[in-house]
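Colleague: These are the structures in question, set out in turn.
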Structure I
Amino acid sequence: MRATDTLHRQATLYTDRLTLRPLTLADAADVQRMAGERDIADMTRIPHPYEDGVAEEWIRSTHAEFEKEEGATFAITLREEGNLIGVIGLGSKDAQGAAELGYWVGKPYWNRGYCTEAARAVLAYGFQELCLNRIYAYHFKRNPASGRVMQKIGMQHEGDYPKEARKCGIFEDLVLYGILKSDFGTI
């Protein structure tokens, strides 16, 4: 992973196949189209239906969160073509130096390793640039593909949380994974 960064501006991260860059309002239509797909919403905390204007509002909120040091959200784009294929980010750092990783990738880009590649880069950014001590992530138990991403980037299973999250009026089981900075360099 290579990063470019300037003071008070969110970094852009580069991997072999991807560019992870700050979201812009020009991304709103792609975010709305992909995040609005039922298959994406069903496996994430994204609301469905994804109403007009929500993407723009959400993108603005990611900029505000970064300015307040409450998170760093990246557009996942194909390095060659520049197409937005998903979103990945870290939530705000808590008092113990931990932050939550979250991500989604558009359905046409599933099963190609893009999410794993992006997640590795964001973990490196979190540990090296944001000085995090621990990064954790949750997935719905019925979404084992997300758990496989977490395993591939070196996260360890930390627990199961029955009926912890409510999605579309139904309580869902969550699975927690995490990784410490001291363990990240060993994978």
Structure II
Amino acid sequence: NFFFSFGYLEEEGIVATDISNFERTNIRLNSTHKITPWLTFGENFGYSRNKSVGIGNTNSEYGGPLSSATNLDPLTPVVVTDPARLSQFPYNQDLPFLRDASGNPYGISQQVAQEIINPLAYIKTRLGNFGYSDNFVGNTYLEAEPIEGLVFRSNLGVKLSYWGDETFTPINYLNAS
């Protein structure tokens, strides 16, 4: 007897979909072999790979895009396009500002500081970051029935898991503090 399965799941997050998603691939193989009328061998093997990209720091009152969206003052523009404002501090400084696709810097609040930053600028700092895990599960067994009703079974199983993340946060000027 043989059983084989393959699965793939891809989910998109509901907030900041550029940096919020989950992907899983898995494979499974099970088989049973009757070697002789009284000896049976079988195995079950599985592997899964998870890759997750999250918006980070979401369960905290300190920073993160959700907290920043609710705490950033309403006078700070999302993107600064006004030439008069660009000639004022901090935009007139030689600082590493995050910019949108048109080259305009993301707005920086002069009222709110520390962890609270422009949520769209925060999203840009997370692009390319992800976490992953690899999981291997397997077992084999040998079952002998030398006389009817007397069964000996030996099992051997293993589980291996590896996980980590790949992150890079460039140096950027994100707030006035």
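Bear in mind these aren't lab numbers, they're just calculated from the coordinates by the rules spelled out. Given the structure is predicted, the values throughout are model-derived calculations rather than measurements. Cβ atoms are built from the backbone, for glycine too; each structure is taken alone.
Colleague: Assuming 22.6 is mean count of other Cβ atoms within 10 Å over residues 84-91 as calculated from a single structure, say which of I, II it is.
Modeller: Details: I: 22.6; II: 11.5.
Only one of I, II returns 22.6 for mean count of other Cβ atoms within 10 Å over residues 84-91, namely I.
Colleague: With semi-axes √(5λ) of the Cα gyration tensor in Å derived from the coordinates and found to be 22, 22, 16, which of I, II does the value describe?
Modeller: For semi-axes √(5λ) of the Cα gyration tensor in Å, the value 22, 22, 16 is produced by structure I.
Colleague: Say we calculate relative contact order in percent (Cα under 8 Å, 6 or more apart) for every structure; which of I, II gives the highest result? The partial results should precede the final answer.
Modeller: Values: I: 17; II: 23.
Looking at the calculated values, the largest one is II.
Colleague: Shifting gears a bit: Here distance in nm of label points 7 Å out along Cα→Cβ at positions 140 and 164 was calculated and came to 2.9; which of the structures I, II was it taken from?
Modeller: Label of the source structure: II.
Colleague: Computing helix-only ellipticity at 222 nm (-39500 (n - 2.57) for each DSSP H run of 4 or more, over all residues; to 500) gives -8500 for which of I, II?
Modeller: Numbers: I: -8500; II: -2500.
Attributed to the structure labelled I.
Colleague: On distance in nm of label points 7 Å out along Cα→Cβ at positions 20 and 68, which of the structures labelled I, II is highest? Let's see the in-between values first.
Modeller: On the way: I: 2.3; II: 1.4.
Evaluating distance in nm of label points 7 Å out along Cα→Cβ at positions 20 and 68 on every structure, the highest lands on I.
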